[in-house]
Structure I
Amino acid sequence: MQVEIQGIYAALATTSIEKAERFYTLLFGREPDDRPMDGLIQWQDVAGANIQIFHNRENAGSGRLTIVVPEMERARRSLEEMSVDLTDELKGDYGRIAQFADPDGNRITLAEPPARPFSR
């Protein structure tokens, strides 16, 4: 028997819901979809994923999130417009990645898949 799953959310902790809301609203290009309780905001269907940001000082800054982008340079330009700096890119057999941090220090990795499919 398995658990019936209706949805899955990735969750990141923040010290300030207000500051995180401003940052992620710019990053996702829209306001949160809902606020199910005090100290929690949610975005649904961000490229198929659901994201929660919750107030938790003790765990803020320890989260990780990977966002797959079609074109790293275009993503870099968009982030620069938000005054967010990406690290230098790392390239490998499965595309390239670069990282940045949200206001709490949660690490966000941008990943651009390779132009040709990855073969094992």
Structure II
Amino acid sequence: MELYDLFEQGRRHLAAGEIGQAIVPLEQARNISPSTGSIREALAVAYLRARRYEDALPEAEAAVECAPNDHYAYFLLGRAHQGLGDLVAARAQYRLATWLRPGDHAYESALASVGPDR
């Protein structure tokens, strides 16, 4: 199967809520093209939905590295950190997401959910 087909198959499974089925083709796509940010981002989403935070973290980090101006990648990175219990790191990533996309309710809610700076 070709890269695009794997990516689209994974995205279709994600859209259908079929998280387990989404992970396999997205992992295969990542292995073919590890520097493609959209693949890393989609895989991070799948891992987060499966509550596999340790797996989501490097995928979200790679998504940020591929696209340092992508507000959603920072949001995903914050969710991975929050899922692992690192609220300080989560707060920093959520702040970056809100800075890059001011007024986004989901980002502001995520930032509020980790509490104030200490």
Structure III
Amino acid sequence: MIVKEKTVNGLPVLCLNGKLDIFSKNAFREIAEQYQANGAKGLVLDFEGITFVDSVGIGILTLVAKAFQKLKGRVILVNPQEQVKAIFLGMNFGKIIPMFKTDESYSKFSEL
């Protein structure tokens, strides 16, 4: 998995590409923990480039979301590909991490 970090309109955005699975979970967790340690109140996870998520990936997403909730923050997921979105909708995962589609500037969010 490749992670590109950026800040858009004051929001920390992680643009993820590849697979979020057992092999990439530690790298993802370390990046998320850095944002928590630096006082970020949340993260925008851009899943446009994520082609596959396994149960380990879902587990690490849940842990990261709950860690931010403890800090009174939140994690949102944007632009998931159809196959990934279908998995999350089938699990009702939106209750843990809300999913949106957004524009390039991350200024407009629309619920999925």
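Observations on the structure shown:
- A value of 0.5 for distance in nm of label points 7 Å out along Cα→Cβ at positions 36 and 52, calculated from one of I, II, III, originates in structure I.
- If helix-only ellipticity at 222 nm (-39500 (n - 2.57) for each DSSP H run of 4 or more, over all residues; to 500) is computed and equals -5500, the structure in I, II, III: I
- Origin of the derived value 2.6 (distance in nm of label points 7 Å out along Cα→Cβ at positions 4 and 100; candidates I, II, III): II
Readers should treat all values here as calculations from the given coordinates under stated rules, not as data from a laboratory. As the structure is a computational prediction, the values presented were derived from the model and not from experiment. Cβ atoms are built from the backbone, for glycine too; each structure is taken alone.
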